[in-house]
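Laboratory data are not the source of any read-out in this text; all were calculated from the coordinates shown. On a predicted model such as this, the values are computed, not experimentally measured, just so you know.
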Structure 1
Amino acid sequence: MNSAPMQLLFWSPRILGILFAGFLAIFAFDVFEEGRPFWGSVTAFLVHLLPSALVLVALAIAWRWEWAGCILFMGMGALCLLPFWGNGPDALTYLIMTAPMFLTGLLFCLHWHFTSEPGNST
């Protein structure tokens, strides 16, 4: 492969991971409502930011070890499906919440596959 597709394959999962973490962070703002004490809102806000933090931690690990990013993002996508499988929201909700993680994991796998040397796991 030439340089341009490899650059695209390198940056795509990283940018997608950052955008998905930001998307998840938006949902944390729903804790601010009238009548709730300030510190209760701050605590709930921080708890609701945990999924974004997990995505960013996985992204930091994947930035160095793409094979780990493949496993982490695919695993997080699968874990998001498990609690709701069969009795949760509609299929569009499944797609919106899990497709970015599976796609990010797949892109990390592809770039790692095309750039790694045989016998080298770093």
Structure 2
Amino acid sequence: MRSEIEFLPVTPAVFHILVALGDGEKHGYAIMQEVAEATEGQIRLGPGTLYGAIKKLLADGLIEEVSVKVDTGLDDSRRRYYRLSKLGARVAAAEAQRLSDVLKLARRKKILAGV
């Protein structure tokens, strides 16, 4: 079994994709929208960045394509839906912890005060 540690650190785009999938499956455009909204527009994933990252995440086993859609009558049949794999959830959690540790260090070093 692969360890989540071998994937760290992940790029900001990959981390935001994993976080966006943390509460359930989504299609690519919904991931793009959620990342832009969650970062207040600071990170905007273009189609090339998003689908390039999705291709790599699928190959690495961090996300999975969902084969059964909840309600195909309400959706475009060309859309692909993705969800976190168990490994992907562990990688997202490990990266969040790594970032938290970096913030603690920045506070200790007085680089980031009071936040």
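The table below lists the values:
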quantity: Read-out Kirkwood radius over Cα pairs in Å, computed value 15.3, structure in 1, 2; calculated: 2
quantity: At a computed 4.9 (mean projected area of the Cα convex hull in nm², for residues 41-96 alone), which of 1, 2; calculated: 1
quantity: helix-only ellipticity at 222 nm (-39500 (n - 2.57) for each DSSP H run of 4 or more, over all residues; to 500) derived as -16000 - corresponding label from 1, 2; calculated: 2
